[in-house]
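Engineer: These notes open a run of structures that come right after.
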Structure I
């Protein structure tokens, strides 16, 4: 049985746009992470926030590089999202992602690169194909080549900068079929979906072999209850060459609460013999406060 591995958001990062004095707070003791356990956070917004004038402070109110704050708090993994050609923003493109990976590696942290395969957010409500690929949306072989080449070329460019990630997500919250346009099509066309996902996986495997770098492949689904049916269908349709099950877990939207979510996660681990990481989550730090 594989070790259950979570990535947890460490609640010490406090962006601030002011330089006023702060009352000193008592810093919590940080226990070093287990060697086989990832503690991390998605720091995709940091470059943009700093460009907007934000500063980051640790629990004692000391202004620091946010990557240093997370490192000192025990983080050993940084997640970063990548959009294909986000013309509506100057961030989460290749140059921005390159900087984030560089900053994470400077602090000795590992990197999880999240390919959205979209020019904007991809999630269970939308999997919008990059505009540059739209003409080939109904040509699955051609679309597979575009996806493979983009994944391979991106990773190769990072390799040339000594910035290869340690884990790569093939899509973000890919509950629906990937690379769609407009309203989502259900049910999933697995002949198309498995072909495209396997093209992304193959690009990662090829770079990994060529660069002699161990890169984990992750498939990411929103909510444990959806991961249960999705991975059953995916593996039955030939999507089997992956290392990580990635899960978004938001209790407010899930049929599992904090008391029983471990049962679903353990089922995923034991059924597919894969490592598992909760890559997105949000939950209250206390259930006893007045609000």
Structure II
């Protein structure tokens, strides 16, 4: 490829694509010693200078292994999709938090992290620099974002405040952070024949300092309710919007297809200019959130 040798159908296609200035993603895989060879690295550099996007392999067990399917797909999406968020910085919180009872047991919730990971993935694919503060969710984070791992709500708050010491344009807090923590977690494992009395105390709230730390950012909060009417859900969203947020996304996790871990969601999206109901995949909802944020930020310019 680097020397324009067209002796196979693949290399011929690449040469034609380069001549037509079509986007190309190269995904190398080989033994690590071959990959690290000076001449091979020079050829990779030559391809990059010609506009080829090289997806780095995973170095494992002495081999430069093929990048994962997810990484390849994400790279293609980024290459072909819109890049309207280039130069923007996005901070996302996702997943549950856990509060220890003792060194083994803890209280938590059913959040998978899917919604927040979707927001992070879509923002990154549109060119944004994304930081994902992630509790112990089950959804794999995208490969092209900065991931800050946390466990407790306090850890999430500390990480959140620390990241906001540098400017961010958009903040999306999807995390299902615990509302309560154990006042005094046991230092040793509690025995089953010694049932404890657990005293709960309010946990810190992740978004409490957002407006003060990021006065110019577009701030999105999420509100989860259980088995409520549309009117009650809207009222809860409006109340949260009054906490200084630019947008609130509210859902009733008791409804089919809208609960934790599902690929879809049914939400009410509310801003100061109105509200709308959206039934869609979490990726589509992520796109709608970011579209609205971008429109508002452009309106401020």
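Engineer: The value 1, 5, 11, 15, 18, 17, 14, 10, 5, 2, 1, 0 for P(r) over Cα pairs in 5 Å bins from 0, in percent was derived from one model only; which of I, II is it?
Structural biologist: I
Engineer: Continuing with this model, one more query. Have a look at I, II and say which one yields 17 for relative contact order in percent (Cα under 8 Å, 6 or more apart), as calculated.
Structural biologist: I
Engineer: Comparing FRET efficiency 1/(1 + (r/R0)^6) of positions 170 and 194 (r between Cβ atoms, R0 = 30 Å, to 0.05) across structures I, II, which is largest?
Structural biologist: I
Engineer: Quick check on the output: 3.7 is distance in nm of label points 7 Å out along Cα→Cβ at positions 138 and 242, derived from one of I, II. Which one produced it?
Structural biologist: Source structure: II.
Engineer: Work out the source of 2.1 here, i.e. which of I, II gives that when distance in nm of label points 7 Å out along Cα→Cβ at positions 66 and 98 is computed.
Structural biologist: Source structure: I.
Engineer: Right, something else. Mean count of other Cβ atoms within 10 Å over residues 42-49 was computed and gave 18.9; which structure, I, II, did it come from? Could the numbers behind the result be given before it?
Structural biologist: Working: I: 18.9; II: 13.8.
Comparing all candidates, it corresponds to I.
Engineer: Let me ask something else. Work out the source of 3.7 here, i.e. which of I, II gives that when distance in nm of label points 7 Å out along Cα→Cβ at positions 82 and 266 is computed.
Structural biologist: I
None of the figures in this text is laboratory data; all of them are computed from the coordinates on show. Here the structure is a predicted model, which means the values were calculated and not measured. Cβ atoms are built from the backbone, for glycine too; each structure is taken alone.
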